[in-house]
Structure P
Amino acid sequence: MATFRSSVIRPWSIQGSAKVLRISRGEGVWYVDEDGKRILDFASGWATTSLGHNHPAITAAIREQLDRIAWAPPNFALDIRDEYADALSGIAPWEEGCRAWFVTGGGQANEDAVTIARLLTGRRKVLTAYRSFHGNTVAASAFTGSNRRWATEAWQPGGTVHFWAPNPYRSPFHTDDPAQEVKRALAHLEQVIAAEKPDSIAAILLEPVVGSEGLIVYPEGYLAGVRALSEKAGILLIFDEVITGFGRVGAPFAAQRIGVTPDMITFAKGCNSAAVPLGGVLIRDSLAQHFDSAPFPLGQTYSAHPLGMASGLAALKVCTAEGLYTRGLEIERWTREALASLASRHSVIGHMRGLGAMWGIDLVRNRDTREPLASWYAADQTIASQFFEDLLDDGLLIHGKYSIPQMLPPLIINRADFDLGIEILDRGLTRLEQRLESRVA
């Protein structure tokens, strides 16, 4: 990695000291840096390039659309817009179908979904979990429960209330029993709803599988219980599927894999393998009908951008034709086997969890006490940062936060490349344990 010197401001970084990977191109599941070194992308970029880099079908669709029209006002009708929205309705979890509102990214999708919920209910408040990330616009930062909301809290809009959701390995409800975790978490949420006045709450916004904030898979029954509480109080349930959507967890949406149907779904990232900026909100049709006789008061210059529509539709067709919406189930089997083998050799692995092609590893200093490798929100993250840098130097890109590296490979990865990634991860864990032992000595 080279020291970053550019007129470009890099996100979430101290600019003067940042070291970054300089990439020249992408090829399938690989990055190629400026020196020609190939780096295996076990992160799908930022959980974005589900079909790998430069997928030929997506590239061809964008080129073809450029020859037709590159931009048209969002309130104009275009065949490509209708075709993509209809295709999304076809893979969505609602039998009644849905309608799509298109934006350019996940944060904007979440912000607009909450706005839509407020319009539909006439209520203001929104409930979100502390372990969550919902985007970096001012409003989406307010929905975010993690420390990434702190920097803009002073001028965030009001109306957001956070609550604790299950985290079985590090339970906020003081239990190792998943059933008790669910029971106590739902009782806590019910109390929060009562304390905030149910008829003032427009929506509950949740990641069905927590993404960057620790990759947490909720215990069975929790999301069904949230759905029941929301229906009882007339609160709309919004699933943030910016990461989990489009095959990431082994189904078109996590709602289908888990068996809980929300009122709205937000999406971005993997919907078009991040070929161009694209995101959106899927609204079940019976709710969207409200706007047949009432104004829809949102609009953006780049909403339903033709290149976004073309790339999204192409990605959807590839996933459907090649069975990639369920490919995550196969990758899940590989991952379970591989991580179990790694855990048998590396005591630094305290816990692993995931669904489909979305997995997290909780690294610990002591399995018995579950002391994390690097504490959540701790100022000194040197040991964890060195681990990620070692992997990158060895040719593997894995992202993570604090003690939790996350594996989200592209859905197109083959077994040989997957096994290579596990080999590099194995070596990295060995170096990490050696480093920990030397510190103790």
Structure Q
Amino acid sequence: MWCTCSVESWATFGSDFYLDVSGPGGVRARLTRSLREAIRSARLAPGTRLPSSRALALDLGIARNTVAAAYDELVAEGWLTARHGSGTRVAQRVRPPASPARPAVAAPAVLDLTPSTPDIALFPRTAWLRSARRALTAAPTDAFGPGDPRGRIELRVALAEYLARARGVRADPERIVIVSGTAHSLRLLNTLLPGPFAVESYGLDFHRGLLSSTVPVRVDEAGMRVEELPDVAAALLTPAHQFPLGGPLHPWRRAAAVEWARSVDGLVLEDDYDGEFRYDRDPVGAVQGLDPERVVYLGSASKSLSPALRMGWMVLPGHLVDAAVAEKGDREQYASALDQLTMADFVASGAYDTHVRRMRQHYRERRDQLVSALQPHLRVPGIPAGLHAVLELPPGGERRVLDAALEVGVGVVGLGEFRHPDVPWDRDGVVLSFGAPAFPRALPLLRRVLAEHC
């Protein structure tokens, strides 16, 4: 049988304690064995005061003398101590010294330049904490309930204003749905839209894997070749800064993408993953502004703040809102309401704008350092934007550079990792994040590798 000993009995735990007194033997033997095992396994820590024999006997429904006898036996064995006025406690036992472990062979530290990793060392802790305090102080009672699957209205209102002002998005708070990130958005859209989905020939394999099936469309220096879009229900694009090749979607192709969506009664899924970070000019507005009924806008805080926040948003055409909310469920299960309220204050107070401006300058300087360090060995294609860069390599150079970089402790990713599996190999390169915290230490090593192997 099991005993659920009361809070009053196991006062030092502050909660119920489960004592298994089942098994072979008499009641006393089973109780003694169970207590001994609880002490041996550290469920009962040294110094823990046990219930009195009377209290434990009542919990177990056995005779008090049986409990007293079990206590006496464990005292004699050294598992318990019993002193007048102090009760019965778990003894402070001396553990045998552990055998010395063999020293582990430390793997060489890798300076991680995984593409699009933001400089998380510069997360605005002080400003975020101020917003968190204000948000928690002003939070209405319903913020501590199950939560609206659309997301907190405070955040949706703040985002509608910010996205309209900074990204040219035509956003109504009622058309914004809060999610845990772009991956969450794609999972939801995959259930709402029939496949296959058109995707850029180079992109995140992780995102492609979230969709039921995909058809690649070639990409050049002007972005996706939208004139080659097939007759499908939706096309996933990164118009502001193609990932990973780095070019923007040409203005005429932006308009053509919307016209394509109208002609096939489909949708453009606009992944605006780093749209705020343009360094040679003001950021180009979102494609969604051309036709909010034909473009789903996807955004998140992963690049601008931190992926640890697990916070993103969709701006949906009117006919998709209710279906997306229903797919999320009848309550918020993904994004913390308190984090949403903090983000709402962070955006509304202007702290988000301040942080983005600061990081824009920081990443611009980082990219300039990269371009300067690699001249004249390599050209960095694409526009001055974002947090990552592609380094074009001669045929066969990708594998050599990846291996050599790893040998000196620098982790970059081969361009081939982003190629759609149905697209033939057509270029060599590596992709790296100049926004990553490790970038300053990794740059001299990477420069040496490229000088030797390119």
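Side notes on the structure shown:
- Identity of the structure behind 0.05 (criterion: FRET efficiency 1/(1 + (r/R0)^6) of positions 77 and 421 (r between Cβ atoms, R0 = 41 Å, to 0.05), calculated), options P, Q: Q
- For 2.0 (distance in nm of label points 7 Å out along Cα→Cβ at positions 117 and 133, calculated) the corresponding structure among P, Q: P
- Calculating Rg/Rh (Cα atoms, Kirkwood Rh) for structures P, Q picks out Q as the one with the greatest value.
- Test item: mean count of other Cβ atoms within 10 Å over residues 29-36 calculated as 15.2, pick one of P, Q: P
- Structures compared: P, Q; top value of distance in nm of label points 7 Å out along Cα→Cβ at positions 125 and 381, i.e. the largest, recorded for Q.
Read-outs: derived from the displayed coordinates by stated rules, not from any lab. What you are looking at is a predicted structure, and each value in this text was computed from that prediction instead of being measured. Cβ atoms are built from the backbone, for glycine too; each structure is taken alone.
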